[in-house]
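What follows is a set of structures to go through.
Just so you know, all these numbers are worked out from the coordinates, no wet-lab data involved. Because the structure is a prediction, the values reported are computed rather than measured. Cβ atoms are built from the backbone, for glycine too; each structure is taken alone.
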Structure 1
Amino acid sequence: MKFLADLHIHSRYSLATSKNTDVESLCISARKKGITVLGTGDFTHPAWFGELKEKLVRAKDGLYKPNKSISGKIEKFIPESCEGIIRFIPTAEICNIYKKGGRTRKIHSIILLPDLSLAEKLNRRLRKIGKTESDGRPIFTFDVVNLLEMVFDITDRAMFIPAHIWTPWYSLFGSRSGFDSMEECFGDFSKYIFAAETGLSSDPDMCRRFSGLDGVTLISNSDAHSPMKIGREANIFNTSVCYDSIILAIKKGCPEEFAGTVEYYPEEGKYYADGHRNCRQSLLPEETDRCGGVCPVCRKQITIGVLHRIQALSDKAKKKETTQKYLKTIPLLEILSEIFQLNPGSKKLLLWYNKLLEQFGPELDILNFTGIGEIRNSGVPLLAEAIERMRKNEVTITPGFDGKYGTIEIFKKEEIAGMKLMLNRLSGI
């Protein structure tokens, strides 16, 4: 069966995350988004791990599902049109900070395990050599290769995935603390790396300009720090809903089983362009080169973004069109926010959001698959036009840089102004 999986999220125990994140809210949001398989995130954190053991039970397919008490509690918060199952895979993200090749390296990695008992075994080992209770994404000061060895020593069914591989800080190829190749980081253990996470600021076509990723499956996940961010990126599988089938599909990377990804517009990612946020300087790679890599205002070092870093490592003459299919999306609340000119978190927008889910089903279905003709009957002026433009990439983007998200505009201001009276009336629901 075809389904969506988001394998990299965080609990409320990670830094800079929503304190309202619990198993219940994750289940509700996943169903509303149309996500079938969700990573648990943060299984290394003792309190979160305890909550996972308490609230999840083993399903017949071998994955985890919410227990009966949780399942009964959440149904009243989910529209009937968003029917479906929700399954969990034990996942965690770990940070390694260490010296190698004369430089400080900061690498984030995603770990997938087939069951919570193996996660508990890994947790016991990690607690002997560092702290796991202070952050859901724990930091260790040993080589990431040693972490990989530790994980596969526990089970050869694990999957070890470099996270958001182009982010300037804390990533495999990051401009500030990363490496120039998989082999430089992992050496002979590179053969155990079957997948890499693109991150919000790149897409598969950008990544395929670098031959160092040939033969590696490019996956995409939300890295959500709150339930509403789930599914902003995700993976499309066409397999049975079970751990081994998912892992095998990633390893093989064939489109019949790993059917593609749902992508953020990379320009909207907060590290797409170069820049210096404090001075409000956003630069394209050629502009950074002309400035000698320093801010034209204060002369401090520019943060080299994902686009520039990919260009620097690119060894292919031109952007290679990947055979991997992917869908670029804009979160539905962001679209509604532009139409109604309201904050994405406003109660009025949330009312419209839920009304649309009741009418058409999960968010990712609306954005990618629901017919434009059907959406014209939604009662929201410009919504069908907005989604059609999104699907055709007919949008205007101000790129993100140095930790600041980019902005997307679907409409010109006069288009919104022409509908202002009707929109004001509708926003009063």
Structure 2
Amino acid sequence: MTPSSLLAPLDDDQQRLFDRIIAFTDRCLSTSQRPAVFLVQGAAGTGKSVLLSHLLIALTERARSAQAPAPLAHGRIRMLVNHAEMWRRYRELAERTPVLRKAQVLRPTPFINAAARDEAKQADVALVDEAHLLLTRPDPYTRFHGSNQLADIIAASHVTIVVYDDAQVLRMRAQWTPKLLDEVIGRAAVERGELKRQHRMGASLAVRDWIDRTVSGQAPVEPPPAGDGDFGIRVFDDAGALYRAIRSHDGEGSARMLSTYDYPYTLDGGDHFIDEPGLHIRWDRYRPDEPEPWTTRADTVDEVGSVYTVQGLDLDWAGVLLGPSVALSSDGRLRMLPERYEDRAALNGVTALRARGWSDGDVEQARERILRDALLTLLTRARRGLGLYAHDQALAAALGARPRARVERL
């Protein structure tokens, strides 16, 4: 997602929700009702970040306008997101939009810590994107010493507008459940809204349902439905053939390789590679100061992105490697193997969960959920085409992988 795509026109559903949120904000600020929370829920690709971007600009314009209602005049409007790529995209949006300031866009921990030291650093309105990534326990590594980031943001803000997707929980230290979410926002005046229309994936409803049912394990694994003129989908028996098919779209739009986090990778400044039949390819290089999104940089077409690289972002074509942690169970359904998952940091934090009364079964279920949510995130990035390769041979066969003698475009 680029700064320009963050400002895509609102559809009718988004506009109605936009109007509701503006009215809610005005009402809560004018009556000094605090804290107040507006919760926006929706699956990947339903335009949640676009809605937030329009709200950020509209609320900031009102705060800076001499004609603004008194409660919002000179108000402090903040955008908070616990995701490096999305933080950069919002900062770029602020840089390109005259009414905005880059200082309005913050990571959650700096905002929380500053607000705790100085009441003047609190927010009149805080917009929170990717709230499912907020920490639910202390994390000394990021200098967060509270117990829940969302609770602290709500406490430091008059009105909090929260965007949340229950199917994108990726770490044990950010282990959200509907019950916990209700507990955190339950002390506030709350309104809720939901976005349902799919804006990203051009896939048919049959393809989207197949992805959901397969990843969740609700149905046995079977070959995907046929693609159409708007969206292509293929399963490859050779990872190199998948890569060549994705690369053939380079120059027509954003086409990149993605993978489950099943191959060794550390942020040590070095290059790390993925090896599968017909493919030797580099993991994406960590470049936190790079202004252009990974999805569109010319040098990344020969890289593979992880879920952390692309969460919240869009691609035209995605080639997804289903690594060793994704297998076929004896009953023919998708099986997740946390012991094969290389992102050990995502699965740490069991001690804190046990202290909250979690059983061994609860912990194992949470670990599998992280892997399923990460896979679903990868499979819902593409607008025009999706290619798949499975490391597990039984899974590949169930998906309908067939030998291909030539490059097949999506």
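With distance in nm of label points 7 Å out along Cα→Cβ at positions 169 and 377 derived from the coordinates and found to be 1.4, which of 1, 2 does the value describe? Attributed to the structure labelled 2. Of the structures labelled 1, 2, which one yields 16 when relative contact order in percent (Cα under 8 Å, 6 or more apart) is computed from its coordinates? Only one of 1, 2 returns 16 for relative contact order in percent (Cα under 8 Å, 6 or more apart), namely 1. When mean projected area of the Cα convex hull in nm² is computed for each of 1, 2, the one that comes out at 19.8 is 2.
When distance in nm of label points 7 Å out along Cα→Cβ at positions 177 and 361 is calculated for each of the structures 1, 2, the largest result comes from 1.
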